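Several structures are given next for inspection.
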Structure 1
Amino acid sequence: MKTLESLRHKLNKNAELSGQEKNTNKIINNFLEKTNPDVHYRNVGGYGIIVIYKGAEEGKNILLRADIDGLNIPGESQFSHRCGHDGHATILCGLAMRLGKKRPAKGDVILLFQPAEETGEGSQAVINDPLFQGLKIDTAFALHNLPSFAKHQIVIKKDCFASASLGLKLIFDGKTSHASQPENGNNPQKTVTTLLDAFQKKYENLCNDKHHTILTVTHVVVGEETFGVTPGHAEIWMTLRSQDDKALQNLTNYCIDLCSLKSKESNLRFLYSIHESFAATMNTTEEVEIVKQSAKELKLSINEITDAFPWSEDFGRFGSICPVCLFGLGCGLEHEPLHSPSYDFEDEIIDTGVDVFEKIVEIEDLKI
């Protein structure tokens with residue numbers, strides 16, 4: 001336990017942003033080398049890492065995944081692990097220690113340390129990597145620590161566990177003019193006002209949507225900080241969310257089509273871009289039952305939630321290649337929330353996470 005705590009604290013002090021996890025990669029690779037994996041890929045999808053521990057016989061190949069990137073919290077002078085990815089990576093390293101001493105009976109256990117989870121880019125980069133594409137994966141599991149849930153409790157749900165989301169940047173370009181002669185310009189202000197009203201009405205109409213589809217305007221700018229020039233440029237930034245990928249795409253199309261229409265009516269140039277796109281994480285029934293069985297055998301509390309989480313997790317894209325299950329590991333009812341400046345991962349749940357992952361491997365072995 002002390003070895004893993006020390007590793008977690010070292011990762012915590014070396015937090016790096018998505019796609020920049022160079023030192024994190026080095027720390028984890030150095031740790032994994034000591035477990036003597038059968039296969040060790042040191043750079044996958046950027047700074048991701050894969051190690052494989054092979055069973056003596058053929059069987060299911062299980063992927064277990066942890067994220068490794070940190071955050072830039074406003075007001076903090078350094079990058080940090082305010083989402084607990086240092087803890088997630090440590091848990092997977094703990095499993096690597098055990099697998100290094102005792103290989104699975106059947107099949108391969110594939111441990112993935114994924115970069116760039118926070119931006120929604122890491123999973124696809126891994127999936128696109130030829131090293132990953134050369135693997136046969138039958139099922140995949142991941143966990144996320146969860147404040148506001150009892151310590152060591154397993155939080156689980158079949159079907160949608162975490163929502164799909166994306167950031168949509170809408171840009172409108174007209175023409176500036178002297179503020180004394182606004183008629184000589186093409187000010188996008190009126191179009192932006194019309195669109196904001198339409199987005200608010202759309203939000204209200206979606207309040208009872210069965211997929212919990214919502215849109216949230218996060219940033220609006222019209223013109224520059226000046227008194228002498230009328231606006232010629234405007235932007236609207238928004239986040240779209242849904243528990244259904246198709247519903248999210250429909251909402252995205254609605255926003256883009258409406259902006260295109262209103263821009264043409266006002267003779268504005270309209271551009272848009274999509275950022276931080278996450279697929280919904282859809283847990284399959286069989287994998288959910290395996291996690292529940294693991295928790296029961298370990299005598300852990302199980303909380304089967306009825307509503308999916310509104311936040312997104314980049315693990316969802318792995319559902320396109322195999323059945324998956326993302327589950328939560330409670331870190332305390334009074335624990336500070338994720339992404340808050342006072343958050344720190346709860347070291348007490350490290351061994352619990354390792355135990356659950358190890359039990360999942362054991363159960364899969366017995367099923368063959």
Structure 2
Amino acid sequence: MLTSIGPAPDGGALDLDLDCFNGAIGAPGTKHPVTISPDWQVITPHDVEAERIAEAFGGATSCVTHLDRAVEAFRASLGLLSRAERVPLQAGRQGKWGLGRGCAVVGCCRGKSFGNLAAAARHTRSPAHLAKRHRVPQEHLEALLLAAAGTWGDWEASPRVDRHIRGLIREPGGVGDLWTAGIHPDQIPTLAAVASGVDEPLPVNFYLGLIYGGVDQDWVSEVLAQHPDPDTAAWLVWLDPPPKRASANAWAAWLNFGVSRTDVLTVIDAAISPEYVLETASSQGLPIRSVAAQLADWASADCVLRPEHFDVLKRHGFDTQWPSRRAIDSVNELVEQAVGAGPSGLLVAPDRTELAVMLKVLGNRYEVLAALQRGVQTTADLDAYLRGL
């Protein structure tokens with residue numbers, strides 16, 4: 001990436017041919033040479049002093065003055081155009097994107113959302129936005145950018161890169177996609193190194209997430225070192241904010257158990273530790289993956305199975321099924337209404353998971369309530385209760 005940016009790509013002078021910006025002095029459409037020196041001085045064939053004196057006495061704004069302002073805007077924009085800089089972008093609702101706070105321009109894009117990240121990034125480099133941002137006439141800046149592209153190359157065209165960099169991205173044309181999003185090819189190897197444990201090309205979405213997702217890159221590296229998978233890498237970088245939920249080791253362990261990524265989010269949010277999975281699998285004599293899947297399934301209904309629940313479910317042949325969240329909500333509501341309700345009311349209601357396991361064994365919420373009213377307090381009482389029916 002460019003470390004210092006001059007008017008030309010090599011930091012040297014930039015020679016242009018531009019239509020004169022002052023119709024009162026140069027006839028409309030008349031071209032003349034313009035040189036922007038390495039120190040950003042503007043050199044034209046105009047008589048600078050004469051034009052500025054005339055301007056001071058009420059004459060039309062001179063071409064030189066217009067040029068100076070346009071060149072200042074060009075200089076301020078060159079970091080964005082060359083992808084040495086980026087404007088912060090923010091994700092909105094339904095996949096929309098907008099410019100970060102302090103970067104959106106009144107009368108241009110403040111309060112506006114774009115259909116995707118690429119569209120938002122492209123807008124930040126548009127002549128219309130840059131002209132508004134730097135308060136210069138759009139036609140002047142647009143003419144200058146078009147002329148400068150003759151030396152710099154098309155500002156939006158994908159740059160040529162070597163095979164090694166192309167090979168770091170899964171999708172054909174991925175370098176161009178990242179360029180559109182404001183990411184310079186020189187950054188790609190550094191970003192790919194975050195997933196150094198993954199020995200396959202990484203999706204474009206992985207690189208975008210590292211730049212715009214705000215994830216802790218060290219955390220991503222720790223997880224991928226234990227679970228090296230490119231699709232998982234592209235998923236991790238968009239999570240918000242994963243390190244606060246559990247350690248990298250815990251995330252990697254759950255991914256290695258083979259449950260879905262949706263289930264990983266569920267069990268992490270339920271604070272179910274990988275160690276508990278291993279302990280339960282060992283004590284129950286069950287495969288680790290089976291225990292992990294069952295815990296995830298029940299956690300999706302806000303239930304956390306304890307070892308005694310596995311025992312009960314296994315004895316009654318329900319080791320692979322779980323009640324729906326709606327059914328569990330319903331039995332909870334019924335039991336809560338019965339607590340303290342007259343002489344036949346319950347003194348206390350079992351917790352949600354206890355009720356859910358009872359519901360699975362007994363079949364419906366009314367049977368659960370009847371069992372509780374007859375003295376069943378926990379799932380450990382179910383066998384004796386059923387034998388007495």
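Read the figures in this text as sums done on the coordinates, not as results from a lab. Quick caveat, the model's predicted, so the values are computed rather than measured. Cβ atoms are built from the backbone, for glycine too; each structure is taken alone.
A compact table of results
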quantity	calculated
Winner on relative contact order in percent (Cα under 8 Å, 6 or more apart) once structures 1, 2 are ranked, highest first	1
At a computed 2.8 (distance in nm of label points 7 Å out along Cα→Cβ at positions 104 and 280), which of 1, 2	1
Comparison of 1, 2 - label where distance in nm of label points 7 Å out along Cα→Cβ at positions 8 and 272 is highest	2
Ranking 1, 2 by distance in nm of label points 7 Å out along Cα→Cβ at positions 40 and 312, the structure that comes out highest	2
Identity of the structure behind -10500 (criterion: helix-only ellipticity at 222 nm (-39500 (n - 2.57) for each DSSP H run of 4 or more, over all residues; to 500), calculated), options 1, 2	1
Given 4.7 for distance in nm of label points 7 Å out along Cα→Cβ at positions 232 and 336, calculated: source structure among 1, 2	1
Value 21, 34, 23, 14, 6, 0, calculated as P(r) over Cα pairs in 20 Å bins from 0, in percent, assigned to which of 1, 2	2
Of the structures 1, 2, the one that 0.95 was derived from, the read-out being FRET efficiency 1/(1 + (r/R0)^6) of positions 16 and 352 (r between Cβ atoms, R0 = 41 Å, to 0.05)	1
